1. If FRET efficiency 1/(1 + (r/R0)^6) of positions 132 and 300 (r between Cβ atoms, R0 = 25 Å, to 0.05) comes out at 0.45 when worked out from the coordinates, which of I, II was used?
2. For helix-only ellipticity at 222 nm (-39500 (n - 2.57) for each DSSP H run of 4 or more, over all residues; to 500), the calculated result is -23000, so let me know which of I, II that is.
3. Given a computed value of 18.9, 54 for Rg and Dmax of the Cα atoms in Å, for residues 108-275 alone, which structure among I, II does it belong to?
4. Once distance in nm of label points 7 Å out along Cα→Cβ at positions 92 and 236 is calculated for every structure in I, II, which label goes with the largest value?
5. Work out which structure the value 34 belongs to, where relative contact order in percent (Cα under 8 Å, 6 or more apart) was derived from one of I, II.
6. As an exercise: semi-axes √(5λ) of the Cα gyration tensor in Å, for residues 196-243 alone, calculated from one structure in I, II, equals 30, 19, 5. Which structure is it?
7. Between I, II, which one scores greatest on distance in nm of label points 7 Å out along Cα→Cβ at positions 68 and 260?
8. Looking at distance in nm of label points 7 Å out along Cα→Cβ at positions 84 and 228, point out which structure of I, II has the largest value.
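Values quoted throughout were computed directly from the atomic coordinates according to the rules given, and no laboratory measurement underlies them. Because the structure is a prediction, the values reported are computed rather than measured. Cβ atoms are built from the backbone, for glycine too; each structure is taken alone.
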Structure I
Amino acid sequence: MNSLAWPNTTMQAFSRCSTVGMAVLLCAAPLVRAQQTVPEWPTVEHALGRKGALMPGNVLKFSFPRSDLAVTLHGVHLQPSLALGSWVAFKRVGGSHAMVMGDLVMTEGEVGPVMEALQAGGVEQTALHNHLIGESPRVLYMHIRVYGEETKVAQVIHDALTRTGTPLGPVAVVPAPLFELDTASLAAALGYAGRLNGGVYQVSVPRAETIFEDQMEVPASMGVATAINFQPTGGGKAAITGDFVLTAVEVNRVVRALEDSGIQVTAIHSHMLDESPRLVFLHFWSNSDAISLARSLHMALAMTNVVAPTR
C-alpha cells in the first residue's frame, strides 16, 4: 500500500490496494462520499469480539483497556482509562473497505509478537514509542493503520491482540470508582467539557482544521484530537496525562507553557506517516491541584488551533 496513492478527488476510482493475510489481495471498490446514516458493522464486531462505539464522522471505535496491567507512576496507580487504553477505529471508504487506525498499549515483551502478527496480516505500524516516563512496568504504544476489507482487518488485529494480555471478548460492566472532583469546575477552568469513563474525566478537543491522510479526511475520533485526562488522587489533586495534537510552529509554545506551569512534557513525536497538515503529538504528566492544572492546560490550548471553547 505504500506505493499507491489515494485519488485526488472522491469522485475518482479508489485505486489503493492493501494485503490483509498472506494470500488475500484487497482492492477497494470505487470510493463514494461518506453517508450520513449510521453504519452497521456486525462482522467487524464479531471479529473483534465486542461492540464498538459509533463516533462522529461515521466512525466505529473499539476500546480495549489494559485492565490486566497494574501500572504505577510516582506512586499513582494508573486507571486503564487514564493512559492504558488500546483502541482501534474504522471508517468506511467504499463498500466493505475501511480506513483503520489505532493505538495498541503493550508491555515490552509483547511488542515483537504483536508486530509480527500485524505485519503478516498487512497492518502497518506508523509509530512505536513511550507516552509516559518512569512508569512501572514500562508501557509502549504502537500506532497502526491499514486500508482494507474491514472484516479481514478486524480478524488480523484480534489475532495480534491475542499475543498480549489484553482482556478480549465483551467488556464486563463494573461499578465506576467514585469521582472525587467537581467536573463542572474542571470544565469551567479548562474551557472544554468532558465525560467520566472508568474513574477518569476525559476531555477531547478537536483541531479547527480538517486533517487528511493520503487525501482522505481523518475524523477527530481517529486519534487527531487533543486528549486530556484527569484521575483524582485525593485532596483535590489529580494525575493528568494525554497528548496535545500540534503543528510544528505550536510545539515549543506549548512546551514552554506546560513547563512554566510545572507540567512535565514526557514525549514529543509523530503518530502518523503522511498526514496533512503534518502533526506532532506532545504527551504530558503532572499530579497536582486539579483546578490549577486545568487552568494551565487551558492556557496551553489557547496557543493551538483548536475549536472554540465551550461556554
Structure II
Amino acid sequence: MGAILTITFPIFALIGIGYGAVRAGVFAPPDMKVLGKYVLNIALPALLFNTVATRDLGEILNLGYIKVFALGGLLTICVTWLWFTLQGTGPARRAIAVMGSTCPNSGFVGYPVMLLVFPDLAGVVLALNMVVENFLLIPLCLMLLEASRDRQDKSLLRIAGRIILGVLKRPMVIGLMLGLLVMLSGIPLPQMITRLMEVLAASSSALALFVIGGSLVGLPIIGQRALAAQIVLGKLLISPAMTALVLVVLPLVGLPLLSGDMAVAVILTTAMPMFGIYTLLAQDYGHEGIASIALLGATAGSFFTLSLLLALLT
C-alpha cells in the first residue's frame, strides 16, 4: 500500500494545495484561468510536439491502444446513454451525464499520474489519448449536446463540421500534428529546440494539478445530486469497466491483445475524473450545478478508485 500512496499521494496533495491556496486567498480564482491557459496552450502542446517529433512512427502509432480506448469509450457512451434514458433523464442532462461519464482529464490529471507510474510511456500515452478524445469521444458527446437543443434548421452535418474545425484549432492538437509532420519529414530537431520543449513540458505536471485543485473552489454545488452521483459512478467505475471488458473480449474474437503496461495505462486513463472544461460546457445548457457536483465528487473519489486500480494492476 505504501508504494501505491507514493504514486497517488503527490497527485492529490498537489490538487489539495491548489484548492487550499485559493481558499486561503493566496491565489484568486481568476488566477487559475491564467495558469490553466499556460498549461493548456503552451506547456502541454510543447510536450505533445516533443513526444511525437522525437520518436519513431511505430512508437506513436499504437493502433491496439487506440482501438481499446476508442471501443471502451464508445461502449461507455452507449451504456450510460441507455441507463440515463431508461431513467427518463431529459436530453440535455442526459448528454451532460454521458459526457461526464466518458471523457477523462488526460492532460491535467492523467499525464501527471502516468508520469509517476510509467515515466517512459507518459508522453506517448497522452498523445494517443488526445487523438481518441479530440477526434472521437469529445465530438460525439458535443453532438449529443447539440442534438438536445433547438437547432433552428441547422443540420447535424454542419454542426459536426464546426465541432471538428474547433478541434483542429486547439493548441494541443496543433502541437500533436506539428510533431507528426516533423517526425514524418525525418529532419532531426536541433538540440536547443528539443531542450526548450523539454523545459516547457516539465512545467506542465505540477502546475496542471495545482490548477485542478484551485479551480474546484467556488464551483456551484446546487443541482440534482442523485444524477451527479451517478455521473461520478459512470466516470470512475463504468468507464474503466467497459475498457477492461474490451481488453478481455478482443482476443476472444481473434483480434490482437493489448497487454503489459499499455493495457494498464488505458484502464487507468479511463478511470481519471472528467476533463476540466466539463462545467463550462454544461453551463451553456443551464446545468453547471450538476456538472460541478460531479466534477468535485469524481476528483475526490478518484483518489480511492485510482489507488485501488493501481494496487490491482501494478
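1. Value 0.45 for FRET efficiency 1/(1 + (r/R0)^6) of positions 132 and 300 (r between Cβ atoms, R0 = 25 Å, to 0.05) corresponds to II out of I, II.
2. Label of the originating structure: II.
3. The correct label is II.
4. Details: I: 5.1; II: 2.8.
Between I, II, the highest calculated value is found for I.
5. Structure of origin is II.
6. Answer by label: II.
7. Top value of distance in nm of label points 7 Å out along Cα→Cβ at positions 68 and 260 goes to structure I.
8. Values: I: 2.5; II: 1.5.
The structure with the largest value is I.
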